[in-house]
Structure 1
Amino acid sequence: MPEWTKEQKLAIDKEGSNIIVSAGAGSGKTAVLTERVIRKLKEGVSIDELLILTFTEAAAKEMKDRIRRAIVKNESLKKNLELIDSAYITTFDSYALSVVKKYYYLLNISPNIKICDENILFLKKSEILDDIFEDYYRENDELFIKLITDYTNKNDTFIKNNILSINNKLDSIINKEEFLDNYFSNYTDEDIDKYISEYNNLLIRKINSIKNLIHSLSFFVENTYIEKLNNELKNLLNSKTYNEVKTNCEIKLPSLPRNSSEEAKAYKELIKSMLDSVKKLCTYENEEEIKSSIFKTKDYVKVVIDILKRLDNEIKEFKKENELYDFLDIELLAIKVLKENKEVAKSIKESLNEIMIDEYQDTNDIQEEFISYISNNNVYMVGDIKQSIYRFRNANPYIFKSKYDSYKDGNGFKIDLNKNFRSREEVLDGINKIFSKIMDDSIGGASYIDSHQMIFGNLDYNNNGKVNQNNNLDIYNYTFDKESGFSKEEYEAFIVANDIKEIEI
């Protein structure tokens, strides 16, 4: 990038409020972040007055190295070189740990904090859960036996694994104990009706997806077939309630005309797959049966909650006895310090000119809560909801989406960096065609067509970087041979590898 674009310059210079920057792949995000830091240093802000957070040690090191190289090039900034190694250009985990280590005496814990390996902790949780189950078996607990009888076949491994999974998800809730204690307050008629409404909305979204797929199919078949298909699906496509969807979802799709294209076959298969998905969601006879079945789970839920609370208490006791913590514990302890000691939060808040958060789409609820105690309308958030891949680690990309949507309405400042300087125009066109079809607010959390399409930015590809090969999107079809001895993933890897080998560089 020989010079900054208007949007990049705005992302570098804008001050005075919380700012969210939606930065697509190849948009120069890291360069912009680095330049923003350098601009602040030139204006007299010291590097130790900035808190720059990311999610991996490698990313933090890269950011620190980039800033160091930029400082070295500017004589007037050399004093910051002495501070950069101790500056907070780090991960959320490391910064939270530094807060806990500094204020351990306020928490009544030992300063010798040890981070426990996640695998060891998982094994310990499994061991504790086994012991809890054994106690329930010995006591012949009525609700527990009912749970085991109704939901197991040969052994209780399935239930144990699900309880561990639920426990892991609940760990992302700040007030986990309070949530479990108050869970049954969600079993009112009003709450159940709300859940059923959400379920119904899910069905309607799938039906709308079927409508969109039929529209796409219409480009590859005669209108007479589309009319026949719409006529067959008419009642389902007009359904508005669960009961209507249930009544109208048993459908046999008409056969495609002979010699239909591969594209037409693919779209029909997608329609069939979406239709099957709707059918699977319509297992209940009507909405009343859904409601009654939810109320019937109350006894099962009660015993699961009791097990979860006991598991949580015993793992906490184990950690306390052995002075072991995981990074989730550290983040919660850091929040406890700030929440219960206003002068500590005030001190940190006043020491920071700005808090910069990279890969903001990977933030979780606990990290967001932590930042709220030390921020003062000075949080600079950079991310890309399209690159959210850490939900299995309890990342919550809807934090990004909520801010992005809110800042559009003036509650903060929103900047879009959509120009891609890394890829050729044909590559970006292919990506836009795919994601415009499959990503929206309900699927993926971003309206791709409205504000997330990637814009070709590196014109040098057209001027000086011309090559002979075809860079347009190409979709490969193949027949999978189950007898080949390879998995589908391996099969596809071979296709990609062969394609790379055939490209003339």
Structure 2
Amino acid sequence: MKILLIYPEFPDTFWSFKHALKFIRKKASAPPLGLLTVAAMLPHGWEKRLVDLNVTELTQDDLEWADYVFISAMIVQRDSSQAVIAHCKEAGVKIVAGGPLFTMEPERFPDVDHLVLNEAELTLPTFLSDLAHGCAQNIYTTTEFPDIQQTPAPLWSLVNFNHYSTVSIQFSRGCPFNCDFCNVTALLGRRPRLKTAKQIVAELDGLYALGWHKGVFFVDDNFIGNKKQLKSEVLPALIEWRKGKSGMPFNTEVSINLADDPELMSLMTQAGFDTVFVGIETPNEDSLIECSKIQNKNRDLVESVKQLQRAGLQVQGGFIVGFDHDPPSIFRQQIDFIQKSGIVTAMVGLLQAPPGTRLYDRLLSEGRLLNDMSGDNADGSTNIIPQMGLETLREGYHKILEQIYTPQAYYARVLTFLREYQPPKIRTHLDVQHILALGRSIYQLGIRGVERAHYWKLFFWTLFRRPRLFPLAITLAIYGFHFRRTAERCI
């Protein structure tokens, strides 16, 4: 059997980093972890090819070679997925589809021959068995959650790593919290399911043996969902694994209560974590109560961010406007919070209601749902009717973007962060592309850019005051170029 695995294209979004990747001559942030994991679950005797449309084109030769096409996608890849499906149908190739997009919107894809939904560890084996017996069905679904200690490592042999700036692995699925706008618990449950330390080390060993010494993103929705196993098994194993190795800094997603646990923060930085994404959402306490963001309540959120930064963790933040309890001053409050906290990578979006969430059900009952959600957290779209009025919300949102990504505000935020940050001791691995990226940043940002005065201030301040952070400062300057481009597109 010949299997063509196709990963649809991402549009130009906040997290695509498309404008920043050009500085290091990379085409995409990371290879498709879910699709590569599915590839590892397929029978060993089958031939497999990967076509990631973010780095290469789909050719007629690819389709003529394949017996089946496997597609996995997220909601933001909806348009590209529909184009791929149409192309496959025209070529007469049978399609198998799964992943969050198809699990949440199966009715939108009548041309898919086989929908293998939810988590593939449970639904894929049944499909493969039926396929072998000539009785494959249209839809395979489950309400159960699999034991991911049985999940194989991704089939990295299908990947050309030269196209990517980072790679992803996964330690856990599920989140113990239940924020009403988040569909993680609907898709993956509230009880975190964990891989073993041995599994994680084996996956890292495999990547390191292939020559990958760059960043690794743990894609867990909440990496610290089970603190006990992290402290007792996983992080000590990662600390031991890192000895004698260079590069491979880690980043992941956590909840803000990490700041309450100095021991866990220390273990994470010793293990090689230097960046965490945190869902801050809003500095307005009433809105936090409204969306059941209990882990963010009754705390000084700015100080919690500072604690993480001082511990050696750069904080990337997610912010939302459009809650029913947001006052007219919320837009100014968000700007002030972002600037004061020194969260450089600040993703601000309008509140959206994904199907399957408590928010979606409530707004549906109130007649306050609009069109489909785009899946892009920062494109200025929403599928809800907000209490403050849609035009008021959009105008305020645009004011946030117009301010926080101006060169003056952005570079001030970088300096605020660099003054606080105490980086973990990771032996960095700089290649020629990073050296060339410095030259490109000097030309693009320091000579041609509207931010050139701010760029040179950061350049020399870091070089003389915090020289160890100089590569990070240049990286953040390049990120700012991408963020301004995406903000301008949204506005």
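Quick note: the coordinates plus some simple rules give every number you see, no bench work behind them. These numbers were taken from a predicted model, which means no experiment stands behind them. Cβ atoms are built from the backbone, for glycine too; each structure is taken alone.
List of remarks:
- Source structure (of 1, 2) for mean count of other Cβ atoms within 10 Å over residues 90-97, computed value 20.2: 1
- Answer label among 1, 2 for the case where FRET efficiency 1/(1 + (r/R0)^6) of positions 74 and 130 (r between Cβ atoms, R0 = 30 Å, to 0.05), calculated from the coordinates, equals 0.70: 2
- Origin of the derived value 25, 16, 12 (semi-axes √(5λ) of the Cα gyration tensor in Å, for residues 266-361 alone; candidates 1, 2): 2
- Parent structure of the calculated result 3.6, given that distance in nm of label points 7 Å out along Cα→Cβ at positions 34 and 122 is the read-out and 1, 2 the choices: 1
- Looking across 1, 2, the calculation of volume of the Cα convex hull per residue in Å³ that yields 144 traces back to 2.
- If distance in nm of label points 7 Å out along Cα→Cβ at positions 106 and 138 is computed and equals 4.3, the structure in 1, 2: 1
- Source structure (of 1, 2) for distance in nm of label points 7 Å out along Cα→Cβ at positions 58 and 282, computed value 4.7: 1
- Structure from which 26 was derived, relative contact order in percent (Cα under 8 Å, 6 or more apart), options 1, 2: 1
- Computing helix-only ellipticity at 222 nm (-39500 (n - 2.57) for each DSSP H run of 4 or more, over all residues; to 500) across structures 1, 2 gives -18500 for structure 1.
- Origin of the derived value 3.2 (distance in nm of label points 7 Å out along Cα→Cβ at positions 18 and 146; candidates 1, 2): 2
- Distance in nm of label points 7 Å out along Cα→Cβ at positions 458 and 474 - highest-scoring structure of 1, 2: 1
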